[in-house]
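Pasting the structures here.
None of the figures in this text is laboratory data; all of them are computed from the coordinates on show. In this text, all values refer to a predicted model and were calculated from it rather than measured experimentally. Cβ atoms are built from the backbone, for glycine too; each structure is taken alone.
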Structure I
Amino acid sequence: MIERLNDIKKRIINAALSCGRNPEEIKVVAVSKTMPIEKVKEAINAGAVIFGENYIQESREKITELSAYPVSWHFIGHLQSNKAKYAVKYFDVIHTVDSLKLAAIINREAVKIGKVQDILIQVNTGMESSKSGTLSDETLDLVKKISVFTNLRIDGLMTIPPLYNEPERVAPYFSMLRELRDSIKSENISNVYMDELSMGMTGDFEVAIKEGATIVRIGTAIFGKRK
């Protein structure tokens, strides 16, 4: 696993330098969903410091058991309203906020435990009915409405683009997210930071980096194929 992580780091460095970016700006979320605790420990020992989980029940057990390790946990799956309190309790960043209702519930749970919850707004750049996320032209309005919540901090945007075999074909969806982020940032909305762009996975993270990604979510290239 050390070799895999080192290979990813090299590829990130090369992709960043090829477009004049600082590789230090890019964080790797090791997508550990469905992976047993021993595999996650192996990744920690290999140098992974941020882990992404999709399922609340599974992740609660992992995070509790691995609480002694100095790692950060990001929730990257679809979040059901009734699981929001667990997401707030266990996760440093929630990538998948896509409605005012969900944001209000997350804020309410954060207030209860005195936490300011970092979130990203999920945008459905491909306008696919099978995927969650707010639509691009509705994102600014949603951000403005969420910005009033005292216990949420909007760090940026996240997207899962349409799946193509050719990575270059997803570039327009990544550039769309970057342009949307820049447009929202220029509004200088209070409590909205827009520093992060969570986009790019194992098959297309180099393209995402060239389009401005600051967070790439990588599973298969770190852990191998899931069963």
Structure II
Amino acid sequence: MRILDIDLDFFLKDCCELAPLGQRPPIIGNAVWSEAETRAFLENALGLSKVNKTQGRMFETHDKALVFWDELIKSGRLDIPFEVTHIDAHSDLGIGRPGPGFVLNSVITLAPEKRADIERYYRMNELDEANYLLFAIGFRWISSVDNVRIPRSRPDIPNFAVKNGAGEYSHIRLASFASKLLESKNGAEPPVAFRVYEDHTKFKSTGKYDYISVARSPRYAPKEADALFEIIGEYILPI
């Protein structure tokens, strides 16, 4: 199955610095895509349609995608592992605080069936919008990730993303000293196919998506981008 995962900060000319809690980044230097550019990308690159809408959900912060996917899995509507197309100016693989260390040392050391305790990770302040995708990989939910970025995206892909001989990202394989000690019990972490599109114009979806998750991410996008959030919503059948 295939998930389209969108962050509003993708639709900017530059990559915003994180705004203080409760504030939005300024529009200066962070120009927003036009409506025409946005619709062209949604329809031509992602294959979305306002007539044949795709089921999904919209929320404020991107970590809520993990909660949404968990709900779909538990209801039997989403089979694991699934593919993710990550439309975002960031990788969301744990660069910055709280970082990837918790997932590598305290999540993938658990038995796979005991890992997806999302509420516990929230209580511990270890899960946020900058590392939720790493948690999903650590849960063994995901088989592949396509990270479609903007030209001004900052380098934020961790070193557990492996490159091939041509210097292109090929896969992610999570591991730590502690997890390797437990491989006889849990098995090695499965490789996750990983492709990075630094130039979003080179990406075109190969098929229809089963679900869409969309985040406003207010600390990463100026308020002027909210109009595009509403436009994206025109392609979604809320569930």
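General remarks:
- Structure from which 39 was derived, relative contact order in percent (Cα under 8 Å, 6 or more apart), options I, II: II
- Structure with the greatest value (metric mean count of other Cβ atoms within 10 Å over residues 61-68, set I, II): II
- Origin of the value -5000, where helix-only ellipticity at 222 nm (-39500 (n - 2.57) for each DSSP H run of 4 or more, over all residues; to 500) was derived from one of I, II: II
- Among I, II, structure where semi-axes √(5λ) of the Cα gyration tensor in Å, for residues 45-132 alone as derived comes to 22, 17, 11: I
- Structure (I, II) behind the derived value 28, 19, 18 of semi-axes √(5λ) of the Cα gyration tensor in Å: II
- Structure (I, II) behind the derived value 1.2 of distance in nm of label points 7 Å out along Cα→Cβ at positions 85 and 117: I
- Ranking I, II by distance in nm of label points 7 Å out along Cα→Cβ at positions 29 and 181, the structure that comes out highest: II
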